[in-house]
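Please go over the structures that come below.
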Structure P
Amino acid sequence: MKIVLASSFVPFINGGGRFIVEWLEQKLVERGHRVERFYIPFVDRPEDLFDQILAYRLIDLADSCDRLIAFRPPSYVLCHPNKILWFIHHIRAFYDLWDSPYRLVPDDPGGRAFRNRLIDLDTRAIRQARRVFTNSKVVASRLARFNGIVATPLYPPIMSPERFRNDGYGDEIVAISRVESHKRQWLLVEAMRYVRTEVKLRICGASSNPFHVETIQRAIAEHGLIDRVILEDRWICEEEKVERLATALAVAYVPDDEDSYGYPSLEAAHARKAVLTASDSGGVLELVSDGHNGFVVPPDPRALAQAMDQLYRDRALATRMGAANERRLAELRIDWPNVVDALTS
C-alpha cells in the first residue's frame, strides 16, 4: 500500500509529535508498504490560524496515495477518501485549556465565536476520517466531550526498545524530557529540598525558552542543592539516555495534564524502572498505577520527596515496581505489530 503520513510541526522543535510519525514510517516500510512522510509548518497564532488551516485544506492527496494517516492538528483537514487519524491532541488552548492562562484569545463574545468556529471546523474534518485513533484515553475522552466523536486509544511504542537495559538501582531519580514549565522539572527540584535520604536528582533535556532552565539553575543554587541535583541542559543522545536509565533508581515524570503517558514513562518501563508521577499528570496515569509500577502522588514537593525517600530506602520495592512496569507494556499491548495492524487494516 502507498501511505502518506501527514502532520504539522513547529520549526526547530523536536519531541514526541515527530517521533510518532518517523518511527511509524520505519515500521510501515519494514512491513512492505511504500511510505512518504509529509510535514507542514504550523504555529497556533490566532491572527492567522484559519488561514493556515485553509492552506492545509487546499492540499488534495486523493490521487497521491492509497491511505492518508494524519496526526497533529490541523493535518486532519487534509483531503483523502481513505483518511485515518492517529489523533495526538487538539489545539488545546481552545479546548480543555480554555479556562486557563494558556487561552490565546479573550473570553468575550468575539473570542468565544472564534473558539466555536474552530471546534465546528475540527468536528466536521475529523468526522471525514474512516477511523479515528488516539494516543491515550485522555485524548479520546476530549474528542468525545468537545466533538462528540468516539475514538479508539492506540498506544504509541518507542523505537528499538531492546536497547534499554537494567544495571541495578543506584542513587539517582532521573528525569529526561524537554525542559518546559508544563513538564514541571521545577517541582522535582523543590522536592529535593525535603528529602531525608541521600537520593539525587538528574534532569536531562533542553528547552525552547532559556528562562525555564535559568529558573531551575537559580533554584538549585538558592536551595544549596548543587551536590544533589544534576542538570544536563542539552539533548542527550540515545546512547547516553540508555546509560542514565540503566543505573537509575527510578524515573520521574510529572507533567501538568499530559496528553499521553509520555515517552519517558515508556523508556522507564523498558529499563525496568518505576515511575514517579503526579495525580494531575493526565495520560501518565494510564500506564502508572500507584504502589504497583510506580508512585502517583499529589503535585506537592513534600509528597514527591517522601516517595523519593521510600524508593531510596527500599531497593527491593524499586525492583518489584520496575519489573511490574515492564509487564505493564504487554498488558496494554504497547507494541508496533499492534499499531501497524490497526492503522493498515
Structure Q
Amino acid sequence: MTQPSSDARRYARLRYRLLLVDLLGWLAFLFAYQRLGLSALTAQWTEALTPYEPGRLLAYVAVFSVCYYVVFFPLHLYADLFLERRFGLSKLRLGGWAVREAKRVVLSAGFGLLLIEGLYAVLRSMPAVWPLVATAGWVIVSIVLVRIFPTVLLPLFYKTIPLQDDELVQRLTDLCRCVGLSVVGVFRVNLGVETRKANAALAGLGRTRRVLLSDTLLEHFAPEEIETVLAHELGHQRYRHITQMLVISAIGTWLAFSVVALTSAWWVQRWGLRGLDDLAGFPMLMLSLSVIGLVGLPLQNALSRHFEWQADRFAVSTTTRAQAFASALKKLGQLNLADPNPPRWIAWLFYDHPPITQRIHAAEVAG
C-alpha cells in the first residue's frame, strides 16, 4: 500500500503543472474566443437559428462548450486517466473512463446550462439589481446541491449501500449523537473499482444527512482511525463551517457580480456589444468572473485551511485518539499520494487543506 515519498513528489509536480496549464488555458481560451471573433460568429448563428432567447443561449453554450472540450480533451484525458494509472491511483481502463466521463459531461452540462440560463434571464429582466438576484439564486442552487448530493448525484457514479458492519455503524452513529447530530445511516461507497484513493464524508442536509465511507477506507483503516476521520468531519458541523462558507461564498459571489457590473462598460463598448446580456460577450463575462475568482482564491483557501485546523483539533479532543488520527492521516497521504511538502506558494494559492505533513505533526504533538 505504501508508496515512496518520491512518487508523491513526482505526482504532485505533474499535478501542479497541469493545474496551471488548465487554469491559464481556460483564461486564454476565453480571450481568444472573444478576440478572434468566434463569439460574435456563434452569436450571429444563434440569432439566425431562433428568435427565442433561451434557445439561442442553449445553442451558443453548446457550441462554445464543444469547442472548449475538444481543444482541451487531450490534456483532460491525460490528467484524469493516464496520469492516475501511471501512479497506480486509478484502476479504470479507457472504456470505463469514457462511461464515467459521459455521465460527468451530461450532468455538468445540464447544471451549467441551467445556471447560465438563469444568469442571463436575470441580466435581461433585472439589469439594475442583477448582482443581488443572481447571488440569491446561486445560494439556493448551492443548498439544493448539498441536499441532493448523497441521494441523487453520488449514486450516478458510485454504488452506495448501507454498511453491514453493525459494530462500526453503532460506533459511528454514537459519535454523531455525542455531538448532537442525527444521521439516516452509514453507507459504503464503492470507490475501489476505480481507484485506490480513500475518503470519508458527512454528506447531505436534514433527512439526507448520512455518513459515507469508501470501501478503500474500510479496507485499510482500523475502526478507531475511521472514528477520528469521521470526528474531523463532525468538527465542520460543530463549528458550522458549511454555513459560514456558504455565507462567505454568497458575499464573495455578490462582490464578484458587483465588480463585473461596475467595470463591464469598457469591454461592452470595446467589443461593440448591445449590453452585458449580449451573447457575443459571453467569453468576456466568464473571463471577468474567472479573474475575480482567482484574485479571491487565496483568501478563500486560507479560511478553508483555518477551518480544517479547527476540525483536526476537534477530532483529537472529541475522540482522545491523537495517535490514531495521526495514523489515519499518514494512510490517507500514502493512499492519495499527497505531496508531503508542497511549495509554499502552491499551498498558499491552491490548497484548501493544510499540507498533510503539518497535520500529521500537529496530531502527533497533541498525543
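With helix-only ellipticity at 222 nm (-39500 (n - 2.57) for each DSSP H run of 4 or more, over all residues; to 500) derived from the coordinates and found to be -11000, which of P, Q does the value describe? Clearly, the read-out refers to P. Determine which structure produced the value 20.7, 64 for Rg and Dmax of the Cα atoms in Å, calculated from the coordinates; the candidates are P, Q. Comparing all candidates, it corresponds to P. Here FRET efficiency 1/(1 + (r/R0)^6) of positions 130 and 314 (r between Cβ atoms, R0 = 41 Å, to 0.05) is compared for structures P, Q. The highest value is that of Q. Matching task: 3.4 is the computed value of distance in nm of label points 7 Å out along Cα→Cβ at positions 226 and 298. Pick the structure from P, Q. Only one of P, Q returns 3.4 for distance in nm of label points 7 Å out along Cα→Cβ at positions 226 and 298, namely P.
Given a computed value of 2.5 for distance in nm of label points 7 Å out along Cα→Cβ at positions 234 and 306, which structure among P, Q does it belong to? That value comes from structure Q. Please state which of the structures P, Q yields 38, 26, 12 when semi-axes √(5λ) of the Cα gyration tensor in Å, for residues 34-209 alone is computed from it. It traces back to Q.
Computed over structures P, Q, FRET efficiency 1/(1 + (r/R0)^6) of positions 106 and 154 (r between Cβ atoms, R0 = 41 Å, to 0.05) reaches its largest value in Q. Suppose you compute relative contact order in percent (Cα under 8 Å, 6 or more apart) for every structure in P, Q: which one lands on 15? The value was obtained from structure P. To test your reading of the models, identify which of P, Q gives 4.2 for distance in nm of label points 7 Å out along Cα→Cβ at positions 242 and 266 when calculated. Considering all the candidates, the number was obtained from Q.
All of the numbers you see were taken from the coordinates with simple rules; none came from a lab. Model, not experiment: these values are computed from the prediction. Cβ atoms are built from the backbone, for glycine too; each structure is taken alone.
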